[in-house]
Structure 1
Amino acid sequence: MEITRGLALPLAEVTLRASRSSGPGGQHANVTASRIEAVFDVDASATLEPWQKERIKARAGPRVTAVAQDARSQLANRELALERLQARLRAAMVVPRSRTATRPTRASRRRQAAAKQRQSERKQSRQRPRHDD
């Protein structure tokens, strides 16, 4: 299962469990174990580097799980659960870009000053007129 370009997890490290589904299938769902739960234990992985384990644990927890009970067949739910697990692991591995500090442009400062002036005039017009003697 490919997570990123340089990282692929063997399916042997993913535990798949089947149970009875509450999804589609009618009475058929009462007798078949079509719900699939895919569990990946981060600490037990031999494939991941220590820094990758720390990143995944910080963003997704020590055990990453994905459940599928959308389809009637166990095989289709297995594929869905593995896709969802792959998406969660991929999202956990993303390194957020650092923010680059910028200064406001001259035009934005002018717009802000103009808006502030309009607001000031609006509030001034709401006051009672002064009676100067």
Structure 2
Amino acid sequence: MSVQVLNPDVYGELLATVQPHPVKDQREYDRLVAEIGRLVERGEAALSPEESSLLEMMSILVEEYDRKDYPIAPSHPHKTLAFLLEQRRLEPHHLWPVLGSKSRVSEILSGKRAISKAQAKKLSEFFHIPIDLFI
């Protein structure tokens, strides 16, 4: 792992210009999101180490505000599965080989049966998404 060396003068000027700090309201949130957008538009390869560091810090500040002020309620795994089927224009029969049988798929989608860890792993691989969405 390499340590990124920042030029303190350059980084200090960026910090003085942007003045990032913990987000307390929507106005500050919008300001930081605009700054993030400006840097992202330039592309990662075009950013200096100082700009990359600033981008990472602002992203953390925005993410923290989002996490606190706009929490996402966890979804039930069977509802996540139904949503994925709908979004990918798949039918329950597409899951028969993944989950074992028509009745098992039906029970899981109706919420009558929980998704086991082994099934969650298979679904994760099938949909190419993190396993924790099914646990």
Exercise. Determine which structure produced the value -19500 for helix-only ellipticity at 222 nm (-39500 (n - 2.57) for each DSSP H run of 4 or more, over all residues; to 500), calculated from the coordinates; the candidates are 1, 2.
Key: 2
Quiz prompt | Given 11.8 for mean projected area of the Cα convex hull in nm², calculated: source structure among 1, 2 | solution = 2
Quiz item: Here distance in nm of label points 7 Å out along Cα→Cβ at positions 34 and 82 has been calculated and equals 4.2, so which of 1, 2 was it run on?
Solution: 2
Quiz item: Can you say which of 1, 2 returns 0.9 when distance in nm of label points 7 Å out along Cα→Cβ at positions 66 and 90 is computed?
Solution: 1
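Here, each number is a calculation from the coordinates, and none is a lab measurement. What you see is a predicted model; the values in this text were computed from it and never measured. Cβ atoms are built from the backbone, for glycine too; each structure is taken alone.
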